[in-house]
1. With volume of the Cα convex hull per residue in Å³ as the yardstick, tell me which of P, Q scores highest.
2. With FRET efficiency 1/(1 + (r/R0)^6) of positions 108 and 164 (r between Cβ atoms, R0 = 35 Å, to 0.05) as the yardstick, tell me which of P, Q scores highest.
3. Please state which of the structures P, Q yields 100 when volume of the Cα convex hull per residue in Å³, for residues 20-99 alone is computed from it.
4. Quick check: 28 is what I get for relative contact order in percent (Cα under 8 Å, 6 or more apart), calculated from one of P, Q. Which structure matches?
5. Any idea which of P, Q comes out highest on FRET efficiency 1/(1 + (r/R0)^6) of positions 60 and 180 (r between Cβ atoms, R0 = 25 Å, to 0.05)?
Structure P
């Protein structure tokens, strides 16, 4: 399984994904689930994928193939030249439908599930940061003011912290801490989510993705994890008693 989370803030976008893929208890692999498409100074698109690995890789490969083809042929629409980030989400949805139409029957005939989902985040020159979640059928939703974050995969463990602290006005620095705490909560409760992590920050108006690979021995992440666990223990013991 996996866990990916994306935040849409006034200051920009913050994305975090794990890298664990399970095909049984004795078959655990690491695969990158975050993919960046960028034209520096003009546009940046980031994807985070969950679900059937062959389906999500097929979608990413189709998007990249279109980009490569557009360098040689006129009129090829891609996520890097389409008119909006909304249209980019539509192109991801179309690629999802194409892969599902081609591969779903054979995948399910082998006993595997073909469902997948992809978070699409980005900004283009003249626009604003936007965040979408594309489903298996190719349809999608967009994050808004009331819920400025989206999750895919094992989302339930990391959701409470986001509900409590994330607002559109949250700073990027605080948002990074929030997604790391959200991931840490998931790592502690679900063995199908695992290190290393991929962190991406897209600052509004920069049109560039700053990325970081976080391994299990990353000192700041370990400090955040340990400090959060200690804070929870202290907070728990300070709660009022209920008499009965």
Structure Q
């Protein structure tokens, strides 16, 4: 349970585990949890995850699992043992794969962790999807994926701010975790489908994933506090059960 905390998960995409843990400790008073991504998972991932869990805030392990069901189930079991609150898996891997992820994670977490289905990466737009043979718009693709995730045992979905209302319509039971968050004045970088913190919260995001706007700031603590203040203007009593 995370109470009286802004629903912000800091994406700790930093070069080393030591830097990630140090920054997490400094911004912890202003955020609701942390995300560890592939850059660190392919290095000191287990140790960093355990260290972050020790802060008492939820940790999203953004493994983006996408393989045959047996391999995804095995990976989920390992991540559950580390204390991850959520683990991500690509919805494109199929219903059986998502079910294996949820089952494996449940076995080792005692039912306290959940799978988040990854839909369309925020770095992709309609043109990028078309270039790999996908005719559907991001919105239509996310809609289909949300329905699949809902019937596969996922706890939630990862989607851009632009598709939040689509997910709320077709799969209202799923929690909505939203990357691609860019406060006013922060560079877009390699993201395409983005939104401000207030935009995302107003459209129903349950959790905001914020990376470079905090980790790349001259003063990460001040940046985290500013984003938390912006979120509070939209939901005065921000705080999400974890």
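Nothing in this text is a laboratory measurement; each read-out follows from the coordinates by a stated rule. Quick caveat, the model's predicted, so the values are computed rather than measured. Cβ atoms are built from the backbone, for glycine too; each structure is taken alone.
1. When volume of the Cα convex hull per residue in Å³ is computed for each of P, Q, structure P gives the biggest number.
2. Q
3. P
4. Here the read-out was taken from P.
5. Q
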